[in-house]
Structures are given as structure tokens and as C-alpha cells.
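Take a look at the structures listed below.
Here, each number is a calculation from the coordinates, and none is a lab measurement. Values in this document were obtained by computation on a predicted structure and should not be read as measured data. Cβ atoms are built from the backbone, for glycine too; each structure is taken alone.
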Structure 1
Amino acid sequence: MPSAELKGCHHSKLCSAEYTQSNDYREFWSRLNHGDFFSGQFQRVGNGGRTVWLEATYNPVIGKDGKPYRVIKFASDVTAQMQRFQAEQHTAQTAYQISMETENLSASGQEVILQAISKMRFLEEHVTTSSNQVQSTGR
């Protein structure tokens, strides 16, 4: 939404319905109402329902009576950076899964090779024994 549309708009319009109904959201506002400051990355809802990530600070403004009477938010859109980060996380997770599958396949392959070696040694012993018997009968 353009800034003009946001002015005076309730914060919940920028959040998912799931989030606005959560304990986290209630706690967020409770702490702001007690004068706590927040800073971080926040997932919000933009035009057309698209996901927007903001690097933001929520700053309670304290009145003469010592109580917050409004909250000022300073924010920058960091959606592109967050999308890159999420893509990198997905790539890293995929690479890890592939490496684990490769390790499992390698272990299975190693077992097959060891079994083949064992069978070849068994055959070698029988061939050697048979060869020795043939040689001894031919003398």
C-alpha cells in the first residue's frame, strides 16, 4: 500500500489473519503498550496479499503521564533480501538431503562390494582346492 493509504490504518490490516489472532500478536501490542521498543524483521501482507518483509522498529511515544499514547514505526522493505535468504536456505537443505542420500547409497554400495569380495574369495578357495585335487590325481 502507498504511504498515504497506510496513514491512520490499523496495524492488523498489514498482518495475516492468523498472526493477528495469535498470542504473539497480543503480546507484541501488550509490550508496546507498556513502552517496550521492538526492532527486527517482520513478515507483513502487502498489496494483493503478497508477502512483504520489513526491517522495522516500533517506537512507543511516551506522553507526559509516562504512558505510551502512540507507536511510530520506521521500516524498510527487505523482501528481496529475505527471498534470497530463503532460497539459499532451501538450496542448503536440498544439498544436505542429497549428501545424506549419497552417504546412504555409498554405504549400501560398499556392503555390496564387500559381499562380492567375500564370494570371490570363497570361489577362489574352491577353485584352488579343485585345481590341487586335479593336479594330485594326474600325477
Structure 2
Amino acid sequence: MDVDHDRERLRDLSARLMKLHRALLDRERRRYEDRRGSIPSGELLQVVITDPQFAWLRSLSVMVAEIDATVDAGDPMTEETVARMFQGAYRLLKAGGDSEFQLKYLDALQDSPDVVMAHAEVSRVLPASLSSKGPS
């Protein structure tokens, strides 16, 4: 197993997930501002952290943070660790389900071309073999 290659694969996954997160955050911000008025840039982080409308995005935020922490730790990386990260991304984004994240994510895919494009970018790095595996 090539540890550097695995770290690069995880870095790439993280970067793609961050672009997806940004597209979702931009969409959610627009929806928020349509109902409540504009959010000054300096207040956006506080609103994202505290307002329940943005809570569903935390699953993706946590996933990116976990991937980044794993990559940055410098500890030996096992095949199981790498597989777990990719499987987690697959389960969150592509496995379907009825969690709050998955339901709102499906809505976002239906109405935002930016989210669709970012989703496609993440999908390109998720191994096709994951689609045939059941939940673990």
C-alpha cells in the first residue's frame, strides 16, 4: 500500500467535498436570505453555527474535518481507514436514506446546478465498487 498515494486520494476527496459543502452553503444562504434578509459576511459564520436551518450541513462538515484530521495526523494509514472514509462519503451522499441530511441533500440536487456539478466531482473519486456494498 502506498501511504502517500492514499493521503493524496483523501486530500482530493476532502477538497471535492469542500466544494460541495460550499455549493450547499451558498444555496442554503440564499434560501435563508430570501426569508430573512441578507446576512452581512462578518455574521455568516455565527448564523451557520447557530441557526437550525444550517444544522443539516454539519454531517458533511464533520466528515471533511475527520478526513483532514486523518490526513494531517501523520500516523500510519491503513487500507481500512482509507476505505472507511470513502464508504462514509458514499453513504452520506449516494446511498439514499431518510436522514435530515439526505432528504435536504436530495432537494438541493433537484434545484441547484452548482450542487449537481459538485456532486458529480465527488462521485468521480468514489469507487464504483462501493455502490454494490451494503451498509457496514
Structure 3
Amino acid sequence: MAIMLVTLSKFQLSGTLEEIYTDHGGCSDGGKAMLRLVARLRGLPDNREVYALVSHGWLRLRPQDDFFSENPDYFRQVVLYAPDEKRYAVEYIMPEDVAPWPQALVRGETESEDEMVKMILVALDRSGEWANAA
């Protein structure tokens, strides 16, 4: 059974996701929450490849490692945020064929890690980006 592959982007200048969220042996509450989410995603029976870029407390996810590329769709990302261990948010731009207007943004928030994992999977599916990556 394949599992979800979550890989740090080559555009992240140094370290691993774990090293970035671990600040010299300590880790903020938000960093701990993100590390748990990444571990949960990596353990899912899901064969998607996910590239991650840490940016100002947000974890940006793409199906290709094309952050900062000439690809006009590179900004179409699933974005995660966990400022602490009790608050989570996920957002994505709706695909053009279902969006009520250009760049329509879906954002969800929860206080449950289990619910956040479910919301991330919905965002990966409904963003349309992973369907295009196949």
C-alpha cells in the first residue's frame, strides 16, 4: 500500500521539515502541531506526492516542486496554518470551472487535529491540483 509522500521543496534553502519546525532543540506550539500533521499525512494510505514549503508560519503544499516557477498556477496551493496546538486552518483557491468568481478562496478552521487531517484531504481533492498532476 502506498503512503502519502510529503517532501520539503528544493526551494527551501536548508534542512528538513522537522528541522525547520524544531528551533534548535525547542519547538513552538504551532511547530509541534505542524509536525504532527505532516506525520499523520505521511502515514495515510494515499499515493499522492506533496511538496511543502514553509513560509511565515504557513505550510504551502503543491503537487509539483514548482514554487517560484514561471508556471502561472504555482500559486494554486493548499495552505495550512497552525498557530498553536488548538487552532488549525486550511485554504485553497477553487478551480476555475467551479469557482463563483476568479480566485475564489475556500478557508476552513477547526480546533481538532483529526478534523484538520480530513479537511486537508478535502482541500487536496477539491483544489484540483493533484488531479492535474497525475
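Output the label of whichever structure in 1, 2, 3 has the greatest value of distance in nm of label points 7 Å out along Cα→Cβ at positions 37 and 77. Could the numbers behind the result be given before it?
Numbers: 1: 2.7; 2: 4.7; 3: 1.2.
By distance in nm of label points 7 Å out along Cα→Cβ at positions 37 and 77, the leading structure of 1, 2, 3 is 2.
Identify which of structures 1, 2, 3 gives the largest calculated value of Kirkwood radius over Cα pairs in Å.
Numbers: 1: 21.4; 2: 15.9; 3: 15.1.
Comparing 1, 2, 3 by Kirkwood radius over Cα pairs in Å, the maximum is at 1.
Taking -8000 as the value of helix-only ellipticity at 222 nm (-39500 (n - 2.57) for each DSSP H run of 4 or more, over all residues; to 500) derived from one of the structures shown (1, 2, 3), identify that structure. Intermediate values should be presented prior to the final figure.
Working: 1: -19000; 2: -24500; 3: -8000.
Checking each candidate, the match is 3.
Here relative contact order in percent (Cα under 8 Å, 6 or more apart) has been calculated and equals 39, so which of 1, 2, 3 was it run on? Before the final figure, lay out each step's value.
Numbers: 1: 14; 2: 39; 3: 22.
This value belongs to structure 2.
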